[in-house]
Structure I
Amino acid sequence: MDVWLTFGVLLFLALGFNFLNGFNDAANVVATMIASRALSSRAALSMAAIANFLGPLLFGVAVATTMGKDLIDPSSITSTVIIAALLSANVWNITTWWFGIPSSSSHALAGGLVGAAIMYGGISILRSEGLITIAVALFVSPVLGFIVGWFLLKLTLLLARNATPKINQTFNRAQIITATSLALSHGANDAQKAMGIIAMGLVTLGFQDSFYIPTWVIFVSALPIGIGTATGGWRIIHTLGGKFYRIRPIHSFTSQLASAAVIIGASILGGPVSTTHVVSSTIVGVGAAERMSKVRWGNLTDIGIAWLITVPITMLLAALAYPLMRLIFGP
């Protein structure tokens, strides 16, 4: 198939991945803010969309390098591998959105890349250092989110122990800052994953001699994640905004602050994290810090199952998709 047409398909799937990422992960930024009534739904989504667009422009490309270069050497695979990986991730993102399950787009893309790459060149094609970096980032970050959320709620309760109920107004106003920070961190981390994949495609198709992120790739990756956020995934907003416990302004403020801290730190260090799972874990950590019985632990089941099965399922989907894509795009 013509190289330009192949790249067009790859670019379409990568930008579609970012749109679905923003669409699903809008809940991460706005759910607690809407539940605590700090902002209206429309205002919260508008703020998040703008910040999600700006995030990728402000925090460098460390995560993009991890996804596009450190996991698999771009020169050792083909564009068909990348297309199969993106296809599997997009199918899984749509499926989990349909059922309202807060799953991880990061897990889906990593699993898709690994599954398709193994089908193409075997397990030796994977780079152990990149695999370890991604695994640590994806699996440690939710635990860290729980711990940071628990600590921040305890600290905030201590500092506000003599406050009157009017402090809720302060927490609501402060959420403008914390939610914006969370949206910026989300855009910075999640949009970079598609940047890395697009740059990987540019290398495999011969448009670039080495791996780097062109400026135009940063901009085109940022736009669909902002549009997706503005559209909003309301099924998942409902899950994060009310199923764990009744969220008040103090819970929303501290969970947003904790999530932003973890995700921004990971973005700077180049760790691709699941913003869905980080935000979910901080919400639970904040609730547990106030009272363990406050959290409806049974409602974590769907998220926990999705957390466990996303990587193996997308590996399988990509492994199945690769032979089919090979018939269309070649090896």
Structure II
Amino acid sequence: MKIIIDNKIPYIKEAVERIADEVVYTAGKDFTPELVRDADALIIRTRTHCDRELLEGSKVKFIATATIGFDHIDTTYCKQAGIEWTNAPGCNSSSVAQYIQSVLLITQSCLQKKLSDLTIGVIGVGNVGRKVAKMAEDFGMRVLLNDLPREEKEGNTSFTSLLKIAQECDIITFHVPLYKEGNYKTFHLANEMFFRSLKRKPFIINTSRGEVIETNALLKALKEHFISNAAIDVWEQEPEINRELLEKVIIGTPHIAGYSADGKANATRMSLDSICKFFHLKADYEISAPTPTTTNIYAKSHEEALLQIYNPIEDSNRLKKQPELFEVLRGDYPLRREEKAYSIHLTPKI
């Protein structure tokens, strides 16, 4: 069996070579029809667009994307061509929640208010949104949830309207998939009309897909003070991101919210497990994230410890310094572990 793999997918080499006869590693943008023609399976990320142009005439039977999103896969064509595919739902939900958690702690200082005095709107309450909502509740925040597909499917009265979130929230965070059309369209969900409907100059966070927020509308909202500020991890037209927007937001990162080593290991494991299941192979491997150099964290408070473990300002500073290296900063992202990898020791306040 031959598998073509995005060469930025970590912790996979030893494991995949136990189950495949031939493995080829290449950059996500360098997948070509010639390269994949005789492959049985592909393991990709968002930078590889799996459509007719890439796949027609190939032997590919299965595609695993080591990501939550799958808008880079032409699912209609794959169905027509008899190609099965899978994503990795929830693989990095804890990683994104960690990113949001740190952003909220920074926002608390930015707004000069305690989180427990603030209302947050969570738009999209799937694997990630649920974790973010729970974490916000643990901070003592008032939480409003918006998820139209779930509301209509479940008849769940705990969800609220986008308008209510626009009117009542101090922080609004987006966790929706990208749908460009249909009843649940999320493309440019946050447009100029949305920003003009805001009542409390909220702090905006986007870790979903860049196209969910209209770039020019967000810039205008910043300039005209419809919002207090923003933390943006995903961008329209990546990697050629809007430099003016990058400079204006307090936090701008290169699509790495879900890039903890824990999340990456989960995605790799889920992708390989799906291939083994499809091809009826024995999953004879182990995949785990590396141990950090230092596992003991000393801080005066738990909040301070969390920012020691991960502070997105560092990622933001790197991107703002060299925005032309967006793909490099994303592809060569340093080791980042989640809280469970550390022992936190609270020291007395002096």
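A value of 39 was derived for relative contact order in percent (Cα under 8 Å, 6 or more apart); which structure in I, II was it taken from?
I
Any idea which of I, II comes out highest on FRET efficiency 1/(1 + (r/R0)^6) of positions 42 and 194 (r between Cβ atoms, R0 = 35 Å, to 0.05)?
Result for FRET efficiency 1/(1 + (r/R0)^6) of positions 42 and 194 (r between Cβ atoms, R0 = 35 Å, to 0.05) over I, II: largest is I.
Identify the structure, out of I, II, from whose coordinates helix-only ellipticity at 222 nm (-39500 (n - 2.57) for each DSSP H run of 4 or more, over all residues; to 500) was calculated to give -26500.
Structure of origin is I.
Cα extents along the principal axes in Å, for residues 90-209 alone computed as 40, 35, 27: which structure among I, II?
Label of the source structure: II.
Here Rg and Dmax of the Cα atoms in Å has been calculated and equals 19.5, 69, so which of I, II was it run on?
Comparing all candidates, it corresponds to I.
Throughout, read-outs are computed from the coordinates displayed, never taken from laboratory work. Here the structure is a predicted model, which means the values were calculated and not measured. Cβ atoms are built from the backbone, for glycine too; each structure is taken alone.
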